[in-house]
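These are the structures in question, set out in turn.
Coordinate-derived values only; no laboratory data. None of the values given here were measured: they were computed from a predicted structure. Cβ atoms are built from the backbone, for glycine too; each structure is taken alone.
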Structure 1
Amino acid sequence: MSDCQLYLISPLDVGGDFPQRLERALDAGPVAAFQFRVKDMDQHEAARLAEPLQAICAAKDVAFIVNDSIALAKRLKADGVHLGQKDGDPREAREELGREAQIGVTCHASRHLAMEAGDAGADYVAFGAFFPSNTKDTEHRADPELLTWWQSLFEIPCVAIGGITPENCEPLVEAEADFLAVSGAVWNGDEVEAVKAFTKVLKG
């Protein structure tokens, strides 16, 4: 069974003491990637907020992924970009960001969208939501069996997202998700305790 890893997604407010919180979370256990997710903010402001977070990720060897914006990812020389279904094409992202960039695509609960993303050169596909989420309205509900199906056919890693907590994540790990994308479960409480609790389940 492949090792499932943690993929942290930022809360929408990354100002104030958030850089310290991120540092504490990354020190609490192994994290593979961090997604910078802010909404309705001009690029200058987003870049200013991203800078200290990107430096922390670089120091701890955690991939820094920008949500939604190929332009911002390029400006920051981020490690990659995560695209929703309306945020652009993986091929365009590859052209803009280069061969090394990690490009992820939200595929909801759709096998068809995931196969399309794979054909377009995505480095990973994200399925969800697996559970009700407080971070984002979830109109698509995915079943853990979707992860097992994907793993049996494709080499491209898959990410499980949506309402995942240390208490409910075990079926997703067993279904062979490569990554668990988590936000609220970490940032809505004590980030250190949360990362430790996830690590315990992932290490099994």
Structure 2
Amino acid sequence: MRGFFVTGTDTEIGKTYVTCALLRDLRARGMRAMGYKPVACGDRTDPRAMREAAGELGLSLELINPVYLRAATAPSVAAELEQRTLRAVDLVAGLQVLVSAGYDPLLVEGAGGWEAPLSPTGETMADLAVELGLPVVLVVGNKLGAVNHAILTVQGIRSRGLECRAIVLNQQSEEWDAACVSNRRLIEQHTGLPVLAELIRGQEDIDSHAVLGI
């Protein structure tokens, strides 16, 4: 299986936006790519968007998003409110269904940021990434504070023994300031990693080969 774990420097930073752009480009290149959102909190907008981007509207939403929690909060809290327990190993098992169905590559999107709490036992989204063992695509919001958040997240990824395959800089605001202009250079300088894609607000196309290397 070819796969990637998509994480972000924060919640609402554009993980799904980037994931969908990658899925569309992979499909256009003839690959049977699919997204996997193991946990969705609040609503199922993200997995629905991933299903649409892959052009698989008939696919059961439960296969893309096996765990849906109604509260729009951290997965551990949302699960506790419903008296459920989340475990990284169970979420990995859900991915195998898509693997068996022949989807390849698979883009696994985390919930929230890199260390978003997953369970009361202390597991976080980073533990899920470790269980999966996939290279990581880091989505960074192009705004003030992005450099610090990017450095810390890359350090977190590396400390878990995982590869940060790509950094994608995502401009969510229509306005540009000094931080937006300088973030790319500083992120590359301080992480030692290239920013492989920089999206402006409203940009829906992305070069999946440049980002993922496949």
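Using relative contact order in percent (Cα under 8 Å, 6 or more apart) for the comparison, can you identify which of 1, 2 gives the largest number?
On the way: 1: 21; 2: 25.
Top value of relative contact order in percent (Cα under 8 Å, 6 or more apart), among 1, 2, belongs to structure 2.
Assuming 19.5 is mean count of other Cβ atoms within 10 Å over residues 147-154 as calculated from a single structure, say which of 1, 2 it is. All intermediate terms of the calculation are to be shown ahead of the outcome.
Numbers: 1: 16.0; 2: 19.5.
Answer for the origin of the read-out: 2.
If distance in nm of label points 7 Å out along Cα→Cβ at positions 11 and 115 computes to 4.1, which of 1, 2 did it come from? Mind dumping the intermediate values first?
Working: 1: 4.1; 2: 1.7.
This value belongs to structure 1.
Of the structures labelled 1, 2, one was used to calculate mean count of other Cβ atoms within 10 Å over residues 19-26, giving 23.6. Name it. Kindly include the intermediate steps, with their values, before the conclusion.
Details: 1: 18.1; 2: 23.6.
Computed on structure 2.
If mean count of other Cβ atoms within 10 Å over residues 67-74 is calculated from each of 1, 2, which structure is the one that comes out at 19.9? Numbers along the way, then the final one.
Values: 1: 19.9; 2: 16.4.
It traces back to 1.
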